[in-house]
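Since every read-out is calculated from the coordinates, none of them should be taken as a lab result. Here the structure is a predicted model, which means the values were calculated and not measured. Cβ atoms are built from the backbone, for glycine too; each structure is taken alone.
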Structure P
Amino acid sequence: MLTLPSPMLAPEKARKPFTDSDWIYEIKHDGYRCIAGIGDAIASSAGSTGRVRLTTRTGGDCSGWFPEVASALAELPGGLHVLDGEVCVLRADGTSDFNMLQERARRRRHFSGAPAVTYCVFDLVTHHGQSIAHLPLTERKQLLQQLLATVPKRAVLFVGELPADAALFQAMVGAGLQIEGVMAKHRRSTYQPGVRSTDWAKIKRAGWQEGRRWRSR
């Protein structure tokens, strides 16, 4: 069975919002981190859907948990492709609802009345069988956007970049968006599987507490 890589991680300690043209921001979708492998090289395994395998942050097979994501990714041409992202339940405004996702993931399958999930993809590690982990982040994201252009947006969403701008972050928070925060990433960062790299950083909004709860301020 083909082993998919462990995800790259940011340091645990969050940073304060900052402005730097050498960095980008991404909306931090709150869901289940998931590595996706797509292509004929994907060996079938329990729960996998054809040429797609989804794995959790710890490497467990979760393909059967989110069949609509696996079905959408199966439409991607060529392979092998390895993607990194978060499986989320999205609200109408595009923000994520972790509590609704948790109910879905707890059962580890689709069920009647289950909330729809979306795979929010922010990185591409392998493209048409070639590792591109050594390429700068912005180049990987360009290739990822092109690759996902024909995939149904309801099941798979490309996570674009925003300027790394402290004022923009405060504006999003001030607008009342229910987001945990953003991920800050260096434009030239390579993808380092399983590594907590200082090229990535978490920036969390005030009022956020672990456990997906909000405290009034």
Structure Q
Amino acid sequence: MSAISEFLSAHHAHLDRLLAEVVAAAQRSEWPAYRTGIAALRAALIEHISYEDEELFPEFERLGVDVGGLATLREDHAHFRRQMEALGAAAPEHDPEGCIAELEMLAAFQRAHHKREMTACYAQADRLAIAPPPPMPAAPAAGAATVRLDLRGLQPPEPIVRIFEALERAPRRPLCAILPHEPMPLYALLRERGFSCTGTQRSDGGFEVLIEPS
């Protein structure tokens, strides 16, 4: 099993790649790709900071280990959540330069936060042999009921945001999403996060995607 510092640093590198893709889409004024990327970045970032806030940091506290800086790291996480909410709610096509500036500030903050985490707690977590979370969702439980979401009528990026939120809540359950058309950008994002999917054209003109853990 990889040491936790290696695991979490690899996840930070993944977040950096997702953010770079969002910046590139904004620079090209490709707003559908931008919104898809923001949804994927938000889902990955929430997964990362939720693990640290809910499992890693409390484990240090349970063991009585003073790693220093946990309050600052938690403040950073709250800042990330606020920034992602603001970026997700904005209309970047009306202020592309402002959007790109915000993303560049987020990238700088993300790099600084990673350095703070490495200094404060990653090496200590390795010494304590704290296990990282599984990198991929587990296989679905036998007979698990399929979650169904009808996402027609929602404006981008809300459908993709809701899909990733549902997968966060129940990663082992199959998810059937009904969309107005085939969501081509979604497929690569799902594969990247360890999910497989199959799509079917509906007779009513919509498109149905079944998402399951690989």
Once distance in nm of label points 7 Å out along Cα→Cβ at positions 180 and 204 is calculated for every structure in P, Q, which label goes with the largest value?
Q
I have 30 for relative contact order in percent (Cα under 8 Å, 6 or more apart), calculated from one of the structures P, Q. Which structure is it?
P
Starting from the value -18500: which structure in P, Q was helix-only ellipticity at 222 nm (-39500 (n - 2.57) for each DSSP H run of 4 or more, over all residues; to 500) calculated from?
Q
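Comparing structures P, Q by mean count of other Cβ atoms within 10 Å over residues 116-123, which one has the largest value?
P
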Out of P, Q, which structure matches 0.95 when Rg/Rh (Cα atoms, Kirkwood Rh) is calculated?
P
